[in-house]
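These are the structures, in C-alpha cells.
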Structure 1
Amino acid sequence: MKYRAICENHLYSKAYKKGKKAVLPTIAVYVLPDFRKHVLMKANPEKKYINRIGLTVGKKIGGAVQRNRAKRIIRHAYKNIDTTYKVKTGNLIVLVAREAIANKKTTDVERELLRALKKLELI
C-alpha cells in the first residue's frame, strides 16, 4: 500500500512546533495528531484511519543521489516496521534524515526508527 503524503507546508511547521519528537543520530521523528483523520477515513475505501507521512532530507546529507538514497532507505524502513508492528494510525508523522544517515544501511535506520517510534508510543 502506498502511504499518504503530507503535501502542505503548514502541516510540517505544526509538526515541528507542536508535535512530540524523538531525535536519534540518523533520524528525527515528529508526530502530531491529525485533525483531518475523520475526513480521510471516510475517503478511504477500507474506512480505516491512516497516517500521513512526510519525509525531509536537507542538503547537508549530500548531493541529489545521496538525498534520494536516504529517502528510499527511510521509506523502506518505515514500510517494514509498519507491516511488522502496525504503527498506530491517525497521525501526521514527519521523518527527518540527519547527517549520520549518509553511510548507514537500511537495517541500521530501521532499528533507530523503531526505537524512535517506541519512544513516541506509536508501537
Structure 2
Amino acid sequence: MDADNKIYAMDPASEYVDLAAEVLGILADPTRIRIVLVLRRTDEMPVNAIAELVGKKPSGVSQHLARMRMARMVTTRHEGTSVLYRLTDEHALTLVLEAIKQAEHAVANGQMPPHHTAPQQ
C-alpha cells in the first residue's frame, strides 16, 4: 500500500526536518524570543507597544516582525492606520518556552531549575 511507504513528519528522513531548522533559526534571536513572549500576554498588539516592551526601536521590531510574518509565526490585522500583530498559533510559543526551560537547566548547576518548582503561567 502506498501509505506504508510515506515518510511521516516525525521521521528523521522527513521533508519537514529542513523546514524545522529554518523555524528554529528564525527563533534563534533574543528580540524575536522577546516578541513571542510579549505576544503571549495579549491577543494582538501594534509595533510601537511591542517595541516598548522588548526595549527596542519600532523600526527594528518591525523588521523582526516582517521576518516572523514571512515564516507565518505572526499574522496581522489592520485597524484604521494601525497594524496589529498576534501569534498565528501556539507552536512558536511552545518552542520558546521549552528553550527557556532548557536554558534554565543549563545554568542550574545541579540545582532544581525554576520551572520545576514554579507554578505554570
Structure 3
Amino acid sequence: MSSQTAYTWGSIAIMVMCSTVGDVMISKSMKKVGDIGELRRHAGLRTVIRRIAETGTVWVGLLFMSITFYTLLFALSHADVSLVVPAATSLTFVTNAIAARFYLHENVDGRRWAAALFVCIGVALLAG
C-alpha cells in the first residue's frame, strides 16, 4: 500500500470516527436541552443559547466536528474529492446508524440497516 493510499484511507477513517462521535454528542445534547422552539417561546432566545452552551456534550461534539473538518482538508490534499467525500459521508451514515442503535438506544428499523448495507456496497465499488 502506498503512503498516498494510507493517508487517504487513514484520513477517511478518522473523519468517519470523529464525525460519528460529533453527531452522537450533539444529538445527546439536544435531547437533554429539549424542544428548542418551545423553550424559545416560553423563555426566550437567550435561555436557549445559555442552555445549549451549558451542555458539555455540545462542546465535545463541536470539538469532534472540528477535527473532522481539518481531517477533510488533510485528506483533500492527498486524494481526489470524488473519493474522499463520498466514502467519508457514506461510511459516516453506517456508523451513525450503529451508534444511534447501541449508544443512543434509538429504533433503527430494517430499512435503515438495508440502506447501510447498500452504502457499504457502494463504498466497496467506489474504492475498487
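By the measure mean count of other Cβ atoms within 10 Å over residues 8-15, tell me the structure among 1, 2, 3 with the highest figure.
3
Given a value of -29000 for helix-only ellipticity at 222 nm (-39500 (n - 2.57) for each DSSP H run of 4 or more, over all residues; to 500), calculated from one of 1, 2, 3, which structure does it belong to?
Comparing all candidates, it corresponds to 3.
Values in this text are rule-based calculations from the coordinates and carry no lab data. This one's a predicted model, so the numbers in the text were calculated from it and none came from an experiment. Cβ atoms are built from the backbone, for glycine too; each structure is taken alone.
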